[in-house]
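Every number here is computed from the coordinates shown, using simple stated rules; none is lab data. Computed from a predicted model, the values in this text were never measured in an experiment. Cβ atoms are built from the backbone, for glycine too; each structure is taken alone.
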Structure 1
Amino acid sequence: MTRIVVTGAAGFIGSNIVKGLNARGLTDIIAVDDLTQGDKFRNIADLQITDYVDADDFYHAFADGAYGQIEAVFHEGACSDTMELNGKYMMQNNFATSVQLYQACQKRGARLLYASSAATYGGSDTFREDPAFERPLNVYGYSKLLFDQRMRRECGHEFQRAFSGKTMQVVGFRYFNVYGPREQHKGRMASVAFHQFNQFKAEGRVKLFGDYGGYGPGAQLRDFVFVDDVVAVNLWFFDHPDISGIFNLGTGRAQPFNDVACAVVNTLRQLGDQPQMTLQELCDDKLIDYIAFPDALRGKYQCYTQADLSALRSTGCTHAFADVQTGVAQYVHWLAKQ
């Protein structure tokens, strides 16, 4: 039986990966997490795993061979709070622990598929997996970039295709703006769609930033990617153990925040048997409202992100990504049932 480890298994993307593995009939899964925030248990309560190991105990035990032969580790465990300022904590969690895990995987003959981040690009306006465009704006982005750089060095210049001398697969995924089920525990770091859903339910309107950075109200653009697509691409690489590298994981299509707000409000209206409205109509009726761009975010805010998918497509991965209208509608239906 194929035994798999998922770190951050009770988190947003980790729990969705466990769900995706279960859908394939894979249940011999060791879930690794820190359940100090106890309500995260809900993310894995309906899933099939064979064991749960606390993150503090797992890494050394894995390196010592405590869990037998592991086929692959999906490493989603990290400090994902981009506002966290404690650099010592961030580097220990996101860099040092990942290096230790990589070394253990190589020693144990396990493949490593890990979460990097589009935050590695930071202030860049080109989102291609190339050091020339990697300019993180915070210590979170830097912690992710440093591990990517370490993997490039460890795995040689041929990293994008196959190892020079290394045998076990290593794949890093630079996640863009991921949204979808099982993110409710993330608080301020949850997706725009999640916050807009709750805001509309509470206040009967959605608030967006006004004009900033040369973009009109709500017109700042991000690459919003549905979590089911993130899982599908992770599993595609799981099915292709010969392909390694660092790859963007977004849709390759930037969409404005206005599109997310329209999808949230119109889906909720549809659930209430009300007609769909255009952006202009939603604004006229104050169902979408614009607020002044906050001073605290000036100079620290990405007005535009869009994944360059050239490297991903060059591997033969042809996965078709949901647009905001499709993915957000599906997500709102899920949220409404909770």
Structure 2
Amino acid sequence: MKVWMWPKSSDLNLYNDLLTGSLSEAGLEIEDLHHGRLFLQVGQARPGDIVHIHWMHHAYQHENLLVFLVKSALFLLTLTYLKLRNIELVWTIHNLYPHHVKYPRLEKFMRKLICRFCSKLIVASASIKMTVMREFGVPASKLFVVKHGHYRDVYKRLGHDVRQSYGIGKDADVYLFLGSIKAYKGVEDLVEAFRKVCSTTRSGSPYLIVAGKADSEMQSYLRGRSDTAGLILELRFIPNEEVADLLDAADVMVMPYKEITTSGSAILGLSFKKRIVMPENDFIREYSSEDMVVAYDPTDQEGLAEAMIRAMEMKRAKKRPRYEELLKELEWSNIAQQTKDVYLGWR
């Protein structure tokens, strides 16, 4: 059995590399479907092969409505061609919708249709399964929960002392936001909450590191602030080789996302045994146990700041969550076997 993975590898997210690597170790032959060459490559697939898609909206989305419709029609014709040739389609739904949607009704229509074309759909949690069933009218029998694997031992340490390079003392409280910086990530809320934390803390001056590539709107907002005490900005793409040392410098990771389906960043934080602050959501509740995550009500104006303070108090109290049990469940060998079972489910 050959699996055509779209994509097999990604420069922006190691998830695909880890998944395909573990599937190869489980005895499956994995081929790469390249974005932009889908229509040329699918002709090489054979009856009984599997096409496993992850992020597909690039294949049909466009700012121009007419182009959107033409690309959508071509993409649906491609899916029809695969189904007629008895090639099974599997879609891992990482996000209910893309972060940028210009034509929401068309986007929902396309996703409902794509769900119908697929033999199996994979989601990362039971809560997402229920949401997909409601939103796209998908029967439960077509949906399978396969959790997102961990990132332990994936990002190697270079041994760079990030605290020293920023002039941060060893005993200082350090919060970290890591990832692409866009409006839906809630970074404005984080900076405002950090100011409240600074005004109430009595354990010395805390720091907030905001690290990641920012869009123009967020660049302007962050660079334009005058109250920069304790705020460290690394507004650039953070390469993989810098991730581990940056995480080692932090006490608490903060993810004030306004939209959450699956959060690879949260799993990254848990993989490094960092306490996480994020809005209350069903996804993280399924991936963490007591004391790993401090959740807050996003409608409460004081909720984020209070959660940040509480997370740091837990760190000082030296409460040690049982991360090893969680990470054992998220071993990639387990994820690969579960994914393989989904593939074989119709045979």
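Here are some notes:
- With helix-only ellipticity at 222 nm (-39500 (n - 2.57) for each DSSP H run of 4 or more, over all residues; to 500) derived as -12500, matching label from 1, 2: 2
- Structures 1, 2 were compared on mean count of other Cβ atoms within 10 Å over residues 229-236, and the highest value belongs to 1.
- Origin of the derived value 34, 23, 18 (semi-axes √(5λ) of the Cα gyration tensor in Å; candidates 1, 2): 1
- Structure from which 3.7 was derived, distance in nm of label points 7 Å out along Cα→Cβ at positions 61 and 85, options 1, 2: 1
- Mean count of other Cβ atoms within 10 Å over residues 53-60 - highest-scoring structure of 1, 2: 2
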